[in-house]
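> The following blocks contain the structures, represented as C-alpha cells.
The numbers here are math on the coordinates, done by the rules we state, and not lab data. Being a predicted model, the structure only gives us computed values, none of them experimental. Cβ atoms are built from the backbone, for glycine too; each structure is taken alone.
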Structure I
Amino acid sequence: MKGFRVGEIIYLRTGIVGDGFYKAVSIVNKQAMDYAKAVKHMEGDVDFGPSWSDYSQRNCAMAQKIYGEVSDRCLSRMRFQMPIF
C-alpha cells in the first residue's frame, strides 16, 4: 500500500504516470472497444472499502485541479494500480 501512495505523490508532483494505465487502455481500446469501455475494463471490479473510496475521491479532486484529469479516469487509474494481495 505504501508504494501505491508514493506513486500517487510522484504523479501529483510531476505528472509522470509510471503504472502503465493509459498505455493498457490504449491497447485494449484497439481491440474493438471504445475508449470509455476500455477505461472501465481496465479498472476491474474489486471493492476496496469506504476508507479507500474517501481517499481516492479526495486524491482525484487534487489530480483534477492540478492536471485536469477526469475524475472517472483518475479513479480507474488508481484502481488499476492498486496492489491486490
Structure II
Amino acid sequence: MKITVNGNISQNEIDAIIAEEKERFAARGKEIATIEISEISPKELEVKTRAKSDIRRIRRITGYLSTVDRFNDAKQEELKNRVVHF
C-alpha cells in the first residue's frame, strides 16, 4: 500500500485515518492500493483512497477472446509470431 501525506498532519492522525480506511475497505471485501491524505486547511483534511483492482489483459486470437494463460499451444505460438506494424 502506498501512502502519500501532503501538509502538516500528525503521525497519530495519519495512523487513525489509515486504520479507519482499512476497516472500511475490509468490510466491503476490498484491498487498498493507495491512500492520499492532504491538508486543505488546519481544520480540514482530504482523504483519497483507491482500491486494488484485478485488471487482466484479454487477447483475441482467431476470433476468440481469452487471457493468454488459457491459450492452447497453437494460439500461444500465433501470439509469439505476431508482427507489430508501426
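> Using helix-only ellipticity at 222 nm (-39500 (n - 2.57) for each DSSP H run of 4 or more, over all residues; to 500) as the calculated read-out, with -22000 as its value, let me know the right label among I, II. Write out the running numbers ahead of the final one.
Numbers: I: -22000; II: -9000.
Structure I accounts for this read-out.
> Here semi-axes √(5λ) of the Cα gyration tensor in Å was calculated and came to 45, 15, 9; which of the structures I, II was it taken from?
On the way: I: 20, 15, 12; II: 45, 15, 9.
Structure of origin is II.
> Mean count of other Cβ atoms within 10 Å over residues 51-58 was computed and gave 8.1; which structure, I, II, did it come from?
Numbers: I: 13.0; II: 8.1.
Corresponding structure: II.
> Of the structures I, II, report the one carrying the highest value of distance in nm of label points 7 Å out along Cα→Cβ at positions 11 and 43.
Numbers: I: 1.2; II: 2.8.
The maximum falls on structure II.
> Let me ask something else about it. Between structures I, II, where is relative contact order in percent (Cα under 8 Å, 6 or more apart) highest?
Result for relative contact order in percent (Cα under 8 Å, 6 or more apart) over I, II: largest is I.
> I've got another one for you. Kindly point out which one of I, II the value 2.2 was derived from, the read-out being distance in nm of label points 7 Å out along Cα→Cβ at positions 27 and 59. Walk me through the numbers before you get to the answer.
Values: I: 2.2; II: 4.3.
This figure was derived from I.
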